[in-house]
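Below: a set of structures, written as structure tokens.
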Structure I
């Protein structure tokens, strides 16, 4: 068992029961059991990893990080004043109000977008000093050439600054590359200014977390070694 012992009402909120008065009501109405025992006081201290049921239904801990496969056409804001499809409804309902995106992808870029419920983790992963690698696959408008490897490694000047990238693979109209910053449209600007305009762009990985075969539009918790590696960055 975990040594941490939060109040029961706080633990219910951490697992998605909000607002806190809702947690108080459930406890008062004798609907909450902790490790098989009825608990009727909201200030009771309980193990952070306790098994909790509400009316017999298990209340699972919320994941810390989610991976979502972003489709094209979604803007990476929680609300959009122009009525475009936003992030407001993309996550399953049980996660929707507790998570925010770690960074952004532009509307037409697809692929891996991470969400978390911890602001400090977001700040840490996005801080330029961490230089967290982001892997992309770009489809470009004309066949790639070996010279592109050196051009990107040396740095490409854009209106937003000069950026570098490590090329992992070149194949026909496809470039697979890694960057260590998350500036707006950086990969598109860099490739365009190098002479290869981007037709499609997909993020394959953020740090140790990979998109893999996650279906478009689906979200899953990040767990195991991938989560441990992400937290250690």
Structure II
């Protein structure tokens, strides 16, 4: 078994609990975009798989794994008063201030992983600006050698561009890296790059959805040290 030198994390649903962050964000964004018209916000939310009254995403929602650009494209027909750049910027603005709940206490875990000599990175389909804001809020930015959003010049998942950029930036072979994520987009990207793929269950996807793409499925990233020891 090839020893691992790097761990590349998805952000939402992996480092941070998906529901606690993005359900609050969706409500805030929709009400802002609809100028507090809750009836309209409810109708538009349904178009992207979000139940405003229940504050809950459908598992097929484009918001779960899509980029802000893809979400903007899905919303634009329902919000014709906005152009693409304005609506996308609004998405990013609300994302940057969305409340974050760590999936597990991040600082001790990331410090432990760094102590093992592992290089760490973040590859998210969120934009880089809110991604950095979330990591700063959690006080963990300094643990990461690499942070990329869909707009950082490497594309978004499930394409492998972010994965390969991490490998290149740290001069690591892809087979020495594990990609850790909560969605099939994450795991497909890791597989396309030739990495070990670790699924976690702190996002909307259930184990059976992740299993075809994962080498291992863990309840959350707090189980990484034990899994690494078992290798």
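Bear in mind these aren't lab numbers, they're just calculated from the coordinates by the rules spelled out. These figures come from a predicted structure and were not determined experimentally. Cβ atoms are built from the backbone, for glycine too; each structure is taken alone.
A few points about this structure:
- Set I, II, criterion distance in nm of label points 7 Å out along Cα→Cβ at positions 32 and 176: the highest-scoring structure is I.
- Which entry (I, II) yields the derived value 1.6 for distance in nm of label points 7 Å out along Cα→Cβ at positions 16 and 120: II
- Here helix-only ellipticity at 222 nm (-39500 (n - 2.57) for each DSSP H run of 4 or more, over all residues; to 500) was derived from just one of the structures I, II, and that gives -6000; the source is I.
- Structure (I, II) behind the derived value 52 of percent of Cα pairs over 20 Å apart, for residues 72-207 alone: II
- Between structures I, II, the greatest calculated value of mean count of other Cβ atoms within 10 Å over residues 152-159 is seen in II.
- Among I, II, which structure scores highest (criterion: percent of Cα pairs over 28 Å apart): I
- Relative contact order in percent (Cα under 8 Å, 6 or more apart) - highest-scoring structure of I, II: II
- Ranking I, II by mean count of other Cβ atoms within 10 Å over residues 8-15, the structure that comes out highest: II
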